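What follows is a set of structures to go through.
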Structure 1
Amino acid sequence: MDTIFLKKGEDRRVRVGHLWIFSYEIDGSRTPVTEFAPGQSVNIADAGGRPLGTGYVNSASLIAVRLVSRNANEPLNADLLRSRLSDAISLRSRLFDRPFWRLCHGEGDFLPGIVADRHGNHIVCQISTAGMEAHTSDLLNVLDDLLHPRSILLDNDIASRELERLDRFQKAVLGNVPEEAVIEENETAYAVPLASGQKTGWFYDQRTNRRTLSPFVRSQPGCSVLDAFCYAGGFGALAAKNGAGSITFLDASSHALGYARRNAQMFCDNIEVIQGDALSRLADLRRSGRTFDIVCLDPPAFIKRKKDAKQGMEAYARINELGIDLVKPGGLLMTCSCSHHLDADALRSIVTRAAGKKRRFARLLYRGFQGPDHPVHPAMPETAYLKAFLFHLPW
């Protein structure tokens with residue numbers, strides 16, 4: 001394979017395990033990155049020629065090279081995909097006794113450019129980079145051989161592909177992809193949309209955080225729960241199963257709300273759905289004097305780029321102020337963020353300031369993050385994206 005050489009001193013992050021190399025870190029006079037084909041496998045070396053590993057390149061992206069191996073001359077191919085995915089599947093099988101989990105979590109499983117979820121016999125997969133795109137057939141063959149799924153949906157209609165100059169599309173690549181699947185999480189069954197779902201169909205990353213609420217619900221039978229930004233009702237339906245007396249679901253998507261209602265109605269008769277912009281609808285609830293025993297806030301990423309940080313933090317402050325106003329004295333606030341540009345301490349500080357502004361006392365009972373099927377690469381803080389806090393508001 002051809003070799004890409006880094007500038008002097010630009011190998012430090014790679015040596016401690018980081019899998020990304022930015023275009024400005026490459027010695028362009030020695031190895032012009034534009035001369036490599038998008039997705040081409042390459043060796044990576046430091047300025048002195050010492051090998052750093054193997055990756056694939058795309059000059060169209062600011063992340064010009066992504067490593068797949070710490071060994072020289074070990075290109076991305078079917079054998080490497082089989083090794084990495086076998087390891088990922090083995091880890092999940094040790095963690096969970098039912099086949100419902102994030103199957104591959106990109107850099108967290110040392111396969112940058114691949115995200116895949118396993119919904120029992122159905123797999124939804126997203127490929128976001130040119131390097132992985134070049135090995136789509138290998139990937140699908142390996143998944144078929146290792147898991148024998150009934151269907152695989154390639155859901156490549158994602159914005160990140162545009163950064164790699166790849167087309168966006170969705171395609172069934174194996175079997176007949178059903179409109180929905182029934183998955184199991186925390187001993188609860190949920191109907192989830194596949195082709196018409198958000199992301200890869202379900203947010204398994206919140207599994208542990210949802211479970212954390214269960215004993216609080218059980219200790220207060222008949223409690224009222226607001227599940228805002230609810231999607232298919234992950235928090236609310238589990239609360240209903242554990243004895244909540246009423247569930248209010250709030251989301252912008254009527255499609256998602258339909259699933260949320262279905263998933264909760266087998267456990268609770270008192271279900272309310274509210275469609276619309278969450279900030280507006282939360283404000284409407286406050287104006288009407290509504291309060292709840294438990295409020296869950298699980299918004300989309302308000303900070304997708306660093307330049308959005310100020311505006312995004314204002315949005316997080318706003319929803320948490322509204323959420324606090326909606327919590328009854330003695331109630332609970334579960335608040336989350338999936339913006340990797342917002343660290344956990346910043347979110348905690350936002351909620352602390354919001355509670356002070358609203359003249360409410362707050363106790364922090366739980367601090368969580370993404371589940372173990374979404375492993376964090378320890379050298380890549382970008383992979384530690386999900387934060388969750390559970391606060392008790394006694395007065």
Structure 2
Amino acid sequence: MLSVEEYLERVLAMARPLPAEPCPIGEGDGRVLAEDLLARFPVPPFSNSAMDGYAVRAADTSGGEVRLQVVGDIPAGVFSAPEVGLGQAARIMTGAPMPPGADAVVPVEETDQPQGVAPLPDAVVVAEVRPGRHVRRAGEDVATGDIAVRAGQRWTPATAAAAASIGYTQVPLMRKPRVAVLSTGSELVAPGANLGFGQIPDSNSLLIAGLVEQFGGEVLLQRAVPDDPEAFRGALSEAREADLIVTSGGVSVGAFEVVRQVVEGEIEFVKVSMQPGKPQACGRIVGPSGAEQALLALPGNPVSVFVSAWVFLRPLLAAFHGLDAPWPGNQLPAGEGWQTPPGRRQYLPVVVRGGFVFPAHSLGSGSHAIGSLHLAEALAVIPEAADVIRPGDLVMVRPLG
């Protein structure tokens with residue numbers, strides 16, 4: 001059997017660079033910036049006040065409180081400002097441009113004037129202030145020509161705001177990986193349909209498609225496919241525009257493993273030392289258009305699908321963006337004991353209560369227990385060398401979300 005790390009290396013090798021396309025800065029959340037953004041404007045674009053107060057010459061306040069002549073008002077958004085000369089001040093609001101001659105701001109709380117709406121006074125008594133106090137200097141955050149946002153960064157509302165501040169309306173973002181989701185099994189019927197003998201609802205295609213979107217991909221096709229080689233070939237043809245095809249089921253050693261029947265020899269079928277999720281397959285196939293497509297074939301049991309998606313699909317979609325996919329975790333004590341499969345790494349759906357870890361269901365990591373999977377807050381990752389977890393043992397817990 002392959003270790004999880006050995007198989008993950010093969011999975012990640014399927015990723016290929018994606019093209020970039022122009023995108024309005026207010027869109028594309030979660031996509032990846034393809035080029036550095038150089039600042040077209042400085043940030044701030046002009047020196048401005050960080051406080052509501054009075055713009056002064058700091059030298060005039062040396063030695064303690066001083067009375068200064070008020071020469072005007074400077075609210076934010078003005079087109080000009082009065083010059084502040086010797087012994088003078090100007091009332092100024094937060095964000096308003098500093099007037100010529102002034103080099104500091106005295107907050108209104110440190111003057112003899114009232115806060116809030118008040119007539120412009122003829123004079124103001126201010127406290128001593130040092131040069132530069134409460135002044136935001138032009139370009140102190142970002143200077144013109146600086147790399148303000150670097151290529152490879154995930155696009156977020158914060159990066160969109162940064163791009164707006166430096167003069168951009170659209171930016172080059174990498175296209176999301178386009179994914180086709182094919183859930184195999186002749187027993188599968190549409191959710192909500194009446195169940196006949198041996199039939200079950202198709203939950204896997206919903207599960208995988210949702211996780212694809214959560215992990216940063218775009219679902220082009222989502223459907224169930226019966227265990228018929230011609231039907232599966234037809235589904236692959238429908239997925240011709242996909243960068244990645246993700247299947248569930250059909251990868252084990254039974255007599256009706258349709259994925260194995262159709263693409264064995266093109267992709268690699270392996271056993272991975274993990275539980276659940278031992279049977280896996282991946283590789284690149286030649287699609288109907290003659291272009292190569294990545295194919296990630298997951299097991300059929302739904303908890304195996306869920307675990308495999310977090311362990312393999314999540315980092316694969318990140319790799320299409322040229323990114324790593326860190327999965328932080330922390331050690332927590334087990335609140336009860338459970339068995340683990342010797343020689344295989346266990347990924348157990350768990351909840352955390354009072355700082356202790358508990359299996360999310362009495363069936364533990366039962367690979368078919370889809371009805372209770374939504375209760376899980378995290379996966380407890382138990383190393384291959386363990387064969388039992390006892391109450392109080394520390395276990396690695398990796399969050400789901």
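Coordinate-derived values only; no laboratory data. This is a predicted model, so every value here is computed, not measured. Cβ atoms are built from the backbone, for glycine too; each structure is taken alone.
Which of 1, 2 yields 0.00 for FRET efficiency 1/(1 + (r/R0)^6) of positions 118 and 334 (r between Cβ atoms, R0 = 30 Å, to 0.05), as computed?
2
Tell me which structure, out of 1, 2, gives 9, 25, 23, 13, 12, 8, 5, 3, 1 once P(r) over Cα pairs in 10 Å bins from 0, in percent, for residues 126-277 alone is calculated.
So the calculation was done on 2.
Determine which structure produced the value 0.05 for FRET efficiency 1/(1 + (r/R0)^6) of positions 62 and 294 (r between Cβ atoms, R0 = 41 Å, to 0.05), calculated from the coordinates; the candidates are 1, 2.
Checking each candidate, the match is 2.
11 is what came out when relative contact order in percent (Cα under 8 Å, 6 or more apart) was calculated for one structure; which of 1, 2 is it?
1
Can you tell which of 1, 2 yields -8500 when helix-only ellipticity at 222 nm (-39500 (n - 2.57) for each DSSP H run of 4 or more, over all residues; to 500) is derived from it?
Value -8500 for helix-only ellipticity at 222 nm (-39500 (n - 2.57) for each DSSP H run of 4 or more, over all residues; to 500) corresponds to 1 out of 1, 2.
One of 1, 2 was used to compute semi-axes √(5λ) of the Cα gyration tensor in Å, and the answer was 61, 27, 17. Which one was it?
Matching structure: 2.
If you rank structures 1, 2 by FRET efficiency 1/(1 + (r/R0)^6) of positions 70 and 94 (r between Cβ atoms, R0 = 25 Å, to 0.05), which sits at the top with the largest value?
Top value of FRET efficiency 1/(1 + (r/R0)^6) of positions 70 and 94 (r between Cβ atoms, R0 = 25 Å, to 0.05), among 1, 2, belongs to structure 2.
Please compute FRET efficiency 1/(1 + (r/R0)^6) of positions 30 and 318 (r between Cβ atoms, R0 = 41 Å, to 0.05) for structures 1, 2 and give me the label with the greatest value. Each step should come with its number before you reach the end.
Working: 1: 0.25; 2: 1.00.
Structure 2 comes out on top.
For which of 1, 2 does mean count of other Cβ atoms within 10 Å over residues 214-221, calculated from the coordinates, equal 15.1?
Values: 1: 15.1; 2: 19.0.
This figure was derived from 1.
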